[in-house]
1. Which one of P, Q has helix-only ellipticity at 222 nm (-39500 (n - 2.57) for each DSSP H run of 4 or more, over all residues; to 500), as calculated from the coordinates, equal to -3500?
2. State the single structure among P, Q that was used to calculate relative contact order in percent (Cα under 8 Å, 6 or more apart), giving 18.
3. Given that percent of Cα pairs over 15 Å apart, for residues 147-218 alone, derived from a single structure, equals 73, which label among P, Q identifies that structure?
4. Determine which structure produced the value 0.98 for Cα Rg over 2.2 N^0.38 Å, for residues 75-138 alone, calculated from the coordinates; the candidates are P, Q.
5. State the single structure among P, Q that was used to calculate distance in nm of label points 7 Å out along Cα→Cβ at positions 11 and 259, giving 2.9.
6. Just checking, which of P, Q has the largest value of mean count of other Cβ atoms within 10 Å over residues 107-114?
Structure P
Amino acid sequence: MKLVTFRSGNETRVGVIDGDDVIDLNKADASIPTDLRSALKQGFDLVAAAQRVIDSGSDHRVPYASVTLAPLVPEPGKIVCLGHNYYDHAKEGGNLKPVYPLIFFRGASSLIAHDDPVIRPQVSEKLDYEAELAIVISKRARHVKREQALDYVFGYACFNDASVRDYQKRTSQWTIGKNFDGTGAFGPWLVTPDELPPGAEGLSLRLILNGETMQQANTSDMIWGVAETIELLTEVLTLEPGDVVVMGTPAGVGWARNPPVWMKHGDRVEVDIERVGRLQNTVQDEVTAG
């Protein structure tokens, strides 16, 4: 099943894709929460409810092509991101094989949707791409062992962890370079785990810039897979329903190339993950009032 979050006026709504259409789940059944995070926090069985709506032949549908998408979870409680989770990416940056992932947070204000512009900030030209797999947490998780960890995954999506490299390197903590507004592309839809291999392993992952493949790997190349990552994180913190975990990027990023490749105004950037989807955005220079 594929679920989307889309914009309706000043609100965001959750929908299910049925063929070429999106069904507004709350309009089809008023008992269904209007957004994904609320549904998960309430423990609502959104997948079962969406299947009932599809089976009912609901007419609360619009063509997918006409929908304006929003980030899958517009305001997650936490966005936890992994660095150095592919050995080839750690190596291209001159780092040894990691024994523990580099972990940083993103804020909700950095998130954008499929087809939203990736904003290249006025203060830097060093805007880089990073193709990544993202997971959405289904229920409260603390001290979870890897054998049970996949039970806490609600679904999978594409993520572009676009990074402003000079700001990232101003400090040993990466957060400042990872939180510019309009740089965290997330979507286009969420795929439920029953549609994919356990832990989304064995799937090809690519970053395509203006039609050219810049990153190419397989999710099985991750040092810490989804189950191991949930175990590792929940040793430390509680993952809540609707939290997002972004699983790291492979080799081929722009800053490590010779000469470096920086995204610029008008570039088309795509994250393509086999059986998960293709997230597409165009780079746009920041414009400020006045």
Structure Q
Amino acid sequence: MPGLRLLEDEPLSNHTRFGIGGLARLLIETSDPQAFDQALQILRASNALHEIIGGGTNLIVSDKGFDGVILKYSADAISAAGTTVTVAAGAILQHLVDFTVNRGLRGFETLAGIPGWVGAAIYGNAGAYGHSISERVHKVTFTDGRETGLFTNAECEFHYRESIFKRNKEWIILSAEMAMLPGSREELIQTAAGIVKERNAKFPPAMKCAGSIFKNFMLADLSIEVPAKVVREGKVPAAYFLEQVGAKGFRIGGIEVASYHANLIYNTGSGTAAELCQLIDELKHRVRQQFAIDLQEEVQYVGDF
């Protein structure tokens, strides 16, 4: 098939920000939506073991790798018509932020510095500083390998770090139309630059991590009392509970929790997926034991664990 890049026995550690993961039997990458559709259709019709990934920011891949096919859609075009921006799923989120703020389009400046691709950001409804990407999503084009569909914002069923795509993994995001707002180019650039500086201080770009590993809690969903000072925009940071159970600086093998941020787990360089999962499980156990609440990961798992 034209338009496909095929890699056999490809180390998935090269495709995740954690820098962890064994070999994929076959990795297929394409920026052609038709080639992607055809490849996906063949994989599903043949019942071949397969997974679709994006930039790999929020992925934990098994040390055993993946004995199947990894399919990666990397189309990254971004265009604008007035305040409407159309972006392909494989575009780097920071490129979308830069594109919009440089045109004086408001709505994504608070997402500055968040790693990963746009498709995954929509899939997980990424956000920061009280705003989420869903606020500006107008329409999403997706495929199931047979037909292409179109969802409005309401049909995407966005919630905190959730969307309909996260619950229906057979629907793969291809592109999105964003409804932006006019704003001051200078102010937007300054805001985005300040956020990038602050984020890079906490999550250095070279750090092998997924950013915050656990979801924050909606205050309304908690049955326990927490200090008012830790509540931010109706949410309670998972880091608050992790700090109470001694997460900061905790380490298993080559995986460590940052000494300055209890919800930041990173690979020091020699870490494995097994160690990462062991550390995550230990932190979840500690929080469950002390507070009777369950932490939920933002990350997704690929392979046999």
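1. Values: P: -3500; Q: -7500.
Label of the source structure: P.
2. On the way: P: 24; Q: 18.
Source structure: Q.
3. Numbers: P: 68; Q: 73.
Label of the originating structure: Q.
4. Values: P: 1.33; Q: 0.98.
Source structure for this number: Q.
5. Values: P: 5.1; Q: 2.9.
Corresponding structure: Q.
6. On the way: P: 19.6; Q: 22.9.
If we compare mean count of other Cβ atoms within 10 Å over residues 107-114 over P, Q, the biggest value is for Q.
Throughout, read-outs are computed from the coordinates displayed, never taken from laboratory work. Just so you know, these numbers come straight off a predicted model, no measurement behind them. Cβ atoms are built from the backbone, for glycine too; each structure is taken alone.
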